[in-house]
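Coordinate-derived values only; no laboratory data. Model, not experiment: these values are computed from the prediction. Cβ atoms are built from the backbone, for glycine too; each structure is taken alone.
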Structure 1
């Protein structure tokens, strides 16, 4: 009976011991950490109106992408820093 009480006490105590777990902040996918690609150039033989349309579209898409990526990278870096503290 004494051995059973000691065994039960040992089992109960060993179940209450907490093992510290160090969590690692997940790494960002490589696709999301890359900057936007450079702008594409137009063909020199195109009409000026076509060139202006392409240039305007390129710049608007590029700056939207740049803002999105820069903001995401800043947010991710801040969250990782907060998590690691």
Structure 2
């Protein structure tokens, strides 16, 4: 008997808690506060972005491409099966 009363009490507290959280979340004051907060972050972010210094591009001709494929083909050992499937008879 006491166990059922205690369980009902806990259920009542749980549902009251959930109801109050939902009521606060969808309240007009919370919506206004959330919109103000988002606007404040947006304006602060725009100010930071506008004050960033521009750096010059110094990455011209940084990558040097080397064509080592032909050297590799000439140095490696020729295999028999490659001669069989190739069109050229070497």
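In this comparison of 1, 2, the computed figure 67 for percent of Cα pairs over 19 Å apart is attributed to 1. Highest-scoring entry among 1, 2, by FRET efficiency 1/(1 + (r/R0)^6) of positions 44 and 60 (r between Cβ atoms, R0 = 35 Å, to 0.05), is 1.
Starting from the value 0.65: which structure in 1, 2 was FRET efficiency 1/(1 + (r/R0)^6) of positions 4 and 20 (r between Cβ atoms, R0 = 35 Å, to 0.05) calculated from? Answer for the origin of the read-out: 1.
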